Each structure stands twice: as C-alpha cells, then as structure tokens.
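Take a look at these structures.
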Structure I
Amino acid sequence: MLVTFVGGEAGPWSIIRNDPIRGDGLAAAQRLVVEENGEPQRGVWTLRGSVSNERYVNSREQVGLRERSPSLGRREATSAALIPIRKSEDWWMLPQDVRRAIFEERSRHIATGLEYVPAVARRLHHGRDLAEPFDFLTWFEYAPRDANAFEELIGRLRETEEWTYVVREVDLRLERDG
C-alpha cells in the first residue's frame, strides 16, 4: 500500500510542531492529509512511503506486535506524530544481520516500542526504494493522555546506537480535528 503525506493548507490534522532534529527540516505547513492508495493532493511538501513486510522482526516479535498493536484511527487517538528519518549510507552498507543486531539486540527498538502499546499505535512506511528523501516515515497515533508516554518512547529510541546512523530526522506533531 502506498501512503502519501501532504503538508499544506488542508487536511484533518493540524500541524502543531515541525521541528528539524537532525539535518534539513521541512517547509512550514498548517495541515496534513494522509492519503492511502489515492490521488495525492498538492501541498507545500509531499512524502511517500509504502507499507511493506516487516523487515527486521523475528517470528516471536511479529506475533507480539500483531497481538498487542492497536489499529490506527481510534477515536480517542487525536494526537499524532509523523517522524521522517533518513539513515546514513554507512547503515545501508552494513549486512542485514549486522543491521538487525544494532536495531534489536543492542538498541532494543522493537522491545522498547512494545512497552508503549496499546497506548501508542504505529505504522512504518518505507521510502528508500521509492527514491524518496526519507528512508522511513514513522507514523504514530495516541490519545492526548498518552503524550508523556510517547515523548518517553521517542527519547529512549533517540539515545540508542541505532540512532547514531540517522542523518536526517524531522519531528512533526499533529492534532486531529473533532
């Protein structure tokens, strides 16, 4: 499934923060549209990613994620974050097993994320194979009451060895209308 994120003047999500964390940021936009498999609208910027197979999980982790992860679009989840990330060429030159070791065995990315479900719903979009400016578009939804938990999750992930390979990251925070 191809997903397009369009920052502009229309859409159900208000952009309340647009912070460059590492590297260049994104142009200012007021609203966000998330378009799944449809014709994207025009905006200030457009980011695309595909929802694909889970690439770094083992079977036990995959079962845990499927059993515990909530769906997107929950009525109470009116807060969201879109965090586009690009990793260094050094990361991509590593063999798959070495990337997996950094990602989970040492950085505990999946295990850490599982500590925050079902409060935080997430979906990963792959952009690298689409020649997009970001390798990953990470989308999170949560209720406002879970905002502190989400901040803790992101803070923990940014302190890992895996994050030393991030060369560009933007942190967009959003609120859904209604």
Structure II
Amino acid sequence: MNRELLINWLKNYTSSFVVEISFREKFLELLQHKDSFQRHHLPGHITGSAWIVDSSKQFVLLTHHAKLNKWLQPGGHADGEEDVLNVALREATEETGIKQFKTLRSGIFDIDIHTIPSRKEFPEHLHYDIRFLLEADKNEGLLITEESHALRWVSIDQLETITNGNESMMRMANKVNLL
C-alpha cells in the first residue's frame, strides 16, 4: 500500500456513521501534505491502529495506554510509513506481543480524528487514525510493554463501561456486530 492507494480507499470509503463521512474529507486534505505520515507534521498526522477481535467476535483486545491513561485499541504513528495496514500490524505486534493476525476485512475498517493532549515535549495535535479489523487467538500469550499499563481481552458487553462510552470504540464494536 502507498499514499495513492490510501487516497483511493478513502475516496471510496462509505459508512453509515455520519461522523466518518465528515472525517473522510479531512483525511483527503491532510494527505495532500508531503509530511502527513510524519509525527512532526502539525496540526496532525496519520496513525494506524488495529481493532483486534477473537474468533467469536465477542471480545476485543485493548491496551491501557500508559501516556493517555485510558483503554484503547493498539496503534500508533506511521513515522513515514505509507503502508498504514503495515503500521497497524506493527503496532499491534509491538503493543500486544501477538505475532499472528488474520485480516478480517480488506481495506479500511474505520476512520477517526481525535485530539492528543499536549505533553512537555509536544503540543496538542490530531491523530488521523486509519483502523483495520484483525482477529487474533485469545489464548496466545500477551506481552505488556512500557507503552501500556495492562492488556486485556474485553467483552463487547463491558466495552462501554471500560472505555467510558468512547464514541469511536463503540462505533467499531457496532460495526463488528453488523458483520
């Protein structure tokens, strides 16, 4: 995958969630900037993440993010890599220790733009997150890294409680239910 393929995927991306349609145009605008895949590009840049479900699609693997102090799906900065699926797979492996994933849907699963708060070394900025739907074996061992306080397979029924009703995470859970 490269920038042009991602642009094409976004141009053809459809969603029943109105917010994603509004995001799509913002992604296409961002991708006109040569540094849009670099974390130094402000006010925002491309990131890739993985919505990882088990084979029953009743559990999702979440990481308790160390810097943001909340439960999220694995993901992170592209750091110049234009193959955002590769970014999502790399981040999923690095953040969970799982080595084998099955891609359940070709193309983009979800898109989101969210604010990352400022830290002493970096100002507040936006993550333009491209998300992919993956499946992993719930019995495979997990590896907690310095990026996480914890990893946990969370029942879809508990997702709203553990994420404080995070709109984008609930949207992804709803999409899995529609498969």
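Here helix-only ellipticity at 222 nm (-39500 (n - 2.57) for each DSSP H run of 4 or more, over all residues; to 500) was calculated and came to -8500; which of the structures I, II was it taken from?
Numbers: I: -5500; II: -8500.
It was calculated from structure II.
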Original post:
Between structures I, II, where is distance in nm of label points 7 Å out along Cα→Cβ at positions 74 and 106 highest?
Top reply: I
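Can you tell which of I, II yields 20.2 when mean count of other Cβ atoms within 10 Å over residues 90-97 is derived from it?
Numbers: I: 11.0; II: 20.2.
The read-out comes from structure II.
For relative contact order in percent (Cα under 8 Å, 6 or more apart), find whichever of I, II sits highest and give me its label. Walk me through the numbers on the way to the answer.
Values: I: 35; II: 25.
Comparing I, II by relative contact order in percent (Cα under 8 Å, 6 or more apart), the maximum is at I.
Which structure, out of I, II, was mean count of other Cβ atoms within 10 Å over residues 138-145 derived from, given a value of 18.9? Mind dumping the intermediate values first?
Numbers: I: 18.9; II: 12.9.
This figure was derived from I.
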Original post:
In terms of distance in nm of label points 7 Å out along Cα→Cβ at positions 26 and 154, which of structures I, II is highest?
Top reply: II
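Every read-out reported here was derived from the displayed coordinates using simple, explicitly stated rules and does not represent laboratory data. All values derive from a computational prediction rather than experimental measurement. Cβ atoms are built from the backbone, for glycine too; each structure is taken alone.
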